[in-house]
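The numbers here are math on the coordinates, done by the rules we state, and not lab data. None of the values given here were measured: they were computed from a predicted structure. Cβ atoms are built from the backbone, for glycine too; each structure is taken alone.
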Structure I
């Protein structure tokens with residue numbers, strides 16, 4: 001198995017590292033200050049100037065829409081394997097991916113539209129998303145059911161003549177708080193009497209359609225993620241043309257699996273970048289603080305934690321690269337075990353390393369003076385987003401059990417040990 005990055009990837013990686021050093025890291029505090037200033041004025045849900053001013057620079061540097069492989073619309077798109085190190089670098093700063101038009105949920109929505117939408121829908125919504133002119137949201141999770149099992153979804157999508165009419169309540173609709181959010185992809189039930197995985201469908205819904213109410217932003221450990229946001233949204237008699245359905249009725253689960261595979265691994269790539277940054281911050285802090293007469297870095301407990309952190313990051317990176325390689329060579333369906341495994345491993349790994357970094361920073365670690373508290377909140381959320389750990393572990397176990405089943409007529413031999 002070859003993990004060598006292509007010459008193009010290596011070139012983009014150097015350009016991206018330079019861009020991060022020149023534009024992202026020096027301006028991280030400006031982003032937070034701008035959001036805080038907007039909030040103090042009464043409206044935190046305003047796109048930040050610091051991000052918007054960087055987007056033309058990223059486009060000019062050729063660092064734009066790198067996440068979509070094999071698309072005639074996006075010739076600059078990379079393979080999953082080549083995108084992995086770039087996505088990791090973007091993940092070192094929580095708002096950096098948007099600068100390169102590579103942030104969730106837009107990435108997943110763009111891939112969904114690219115794969116499953118009609119050409120008129122692509123021209124109306126995908127093209128402006130690719131240009132960064134609008135943003136989008138994905139509405140699947142619901143407050144009244146256990147959405148870890150998406151067959152529970154209750155939002156109704158009913159055919160009435162030439163339209164579909166939607167009724168339901170969604171939450172954790174990431175991106176729906178952004179005033180630039182112009183379109184939703186909504187998952188709901190078109191036929192409750194169909195097979196368990198044929199009841200659901202996905203529909204493209206303009207965000208200004210009558211009947212949509214954005215109720216409130218949901219916070220994560222007190223963070224509202226403005227101006228992006230995770231919103232609760234009510235859909236009441238929301239009417240859209242029948243042509244807005246993706247693929248057709250009953251294809252929602254099929255689309256979800258196609259959408260969530262790349263989305264999951266992108267999260268994992270960014271998690272590795274966040275863990276690398278946390279390890280760097282931890283080492284710097286340990287080297288610059290004196291306790292009990294010597295640098296904190298000299299305390300043996302920190303040697304063990306630093307070593308474990310390096311091992312954990314490299315393990316997660318290797319499995320992520322393997323999953324990306326398989327997605328590129330044998331497809332997402334065949335790589336489903338690897339995608340599920342890395343989706344469990346990467347956020348848990350990042351949470352642990354960020355937690356150690358917080359401990360190394362003492363009280364500063366849980367404050368807003370360092371990025372660690374926000375990083376932890378985001379990574380802890382990823383243990384739930386795109387399927388909780390428990391669902392992925394269950395899927396991995398079932399695949400493993402299936403591999404170990406005995407062939408028909410095979411005699412089970414006892415396991416013996418030498419004396």
Structure II
């Protein structure tokens with residue numbers, strides 16, 4: 001029994017250490033990422049699990065002898081590490097508040113209850129419902145592909161003239177679905193009178209760049225024409241998305257009305273009122289020089305997504321190359337511990353965008369934060385969702401004033 005306890009305790013401590021200082025070696029990149037992501041975002045639940053585990057092993061007599069005492073020490077270190085991860089999650093509120101406070105007329109901190117309460121987040125961390133929100137699934141936005149379906153999130157009271165959010169999922173341009181990302185944010189906003197649309201888009205290898213971007217713009221064009229049928233104001237649309245979705249919304253916002261990406265609907269206005277990319281891919285050329293960017297291009301983009309090695313194609317597809325003075329307002333969110341898309345890409349994108357854009361560019365760099373932290377309503381995700389809500393509401397207020 002002491003040996004089993006030692007193995008279990010050691011495994012827990014390794015998971016915590018990997019969450020604090022993630023492994024970046026290519027061979028273990030994905031399993032290390034999943035372990036770090038879940039450990040960091042489920043730290044409160046793991047504290048309880050570790051305490052219960054320790055109590056059980058003590059009652060079973062597993063603490064006798066050197067191995068048992070060593071296991072007990074490892075459990076104590078695990079709890080200390082989990083407490084550090086929880087503090088890091090809580091710090092997201094202050095980090096976001098400081099970033100938003102840099103705006104000339106930045107919104108005041110919001111003390112409203114989040115879309116998912118703390119108690120519910122703890123016991124049902126994967127909860128994706130809200131009592132005030134209804135979801136309409138698989139609405140077709142085009143007949144070009146079976147993937148051209150979107151879900152609608154709106155308030156049960158069906159208000160009209162609502163501000164609009166278009167949420168684009170990630171998945172490396174090859175996997176993913178509209179029901180897998182962005183739901184905490186959409187539930188939060190829909191409960192406050194927004195209408196949110198979450199489209200699917202064609203995926204590689206069957207689809208080849210720029211099919212993915214064309215589909216996002218096609219969904220945006222559909223919202224322009226049909227959004228009001230669901231209570232949306234099609235004249236005020238904010239884009240958001242994570243990872244590959246962050247790449248797509250950033251590029252969509254920076255290539256508004258570009259006919260290259262609007263075949264058959266060139267005359268539709270695809271400009272937007274704001275963009276909020278989470279942990280997006282901004283450097284497809286590899287200018288940041290990170291190992292992750294080089295591996296991504298060699299093994300994923302060249303072979304499966306772009307299906308070319310033409311540098312011009314990569315420049316055209318890179319948000320850092322598409323920055324422009326008339327870009328809409330941006331709120332860029334990235335985790336400092338992101339092992340799939342290094343934070344260097346976000347920093348370079350923000351630097352270049354701020355250098356030319358006449359609109360606000362807010363940057364929130366979250367300490368101790370992995371990729372995909374917002375998939376479910378964790379402590380950190382709830383703080384960031386609230387901050388995004390403040391940002392987009394400010395954009396809406398500014399739009400009303402200018403009308």
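A value of 0.45 was derived for FRET efficiency 1/(1 + (r/R0)^6) of positions 1 and 289 (r between Cβ atoms, R0 = 41 Å, to 0.05); which structure in I, II was it taken from? If you can, show how the numbers build up before the last one.
Working: I: 0.45; II: 0.20.
Attributed to the structure labelled I.
A value of 0.80 was computed for FRET efficiency 1/(1 + (r/R0)^6) of positions 305 and 329 (r between Cβ atoms, R0 = 35 Å, to 0.05); which of I, II is the source structure? Write down the numbers at each step before the final one.
Working: I: 0.45; II: 0.80.
It must be structure II, since only it matches.
Work out the source of 36, 29, 20 here, i.e. which of I, II gives that when Cα extents along the principal axes in Å, for residues 273-360 alone is computed. Write out the running numbers ahead of the final one.
Values: I: 56, 17, 16; II: 36, 29, 20.
Computed on structure II.
Which of the displayed structures (I, II) returns the greatest value of relative contact order in percent (Cα under 8 Å, 6 or more apart) on calculation? Don't skip to the answer; put the middle values down first.
Working: I: 14; II: 18.
Once relative contact order in percent (Cα under 8 Å, 6 or more apart) is tallied for I, II, the winner is II.
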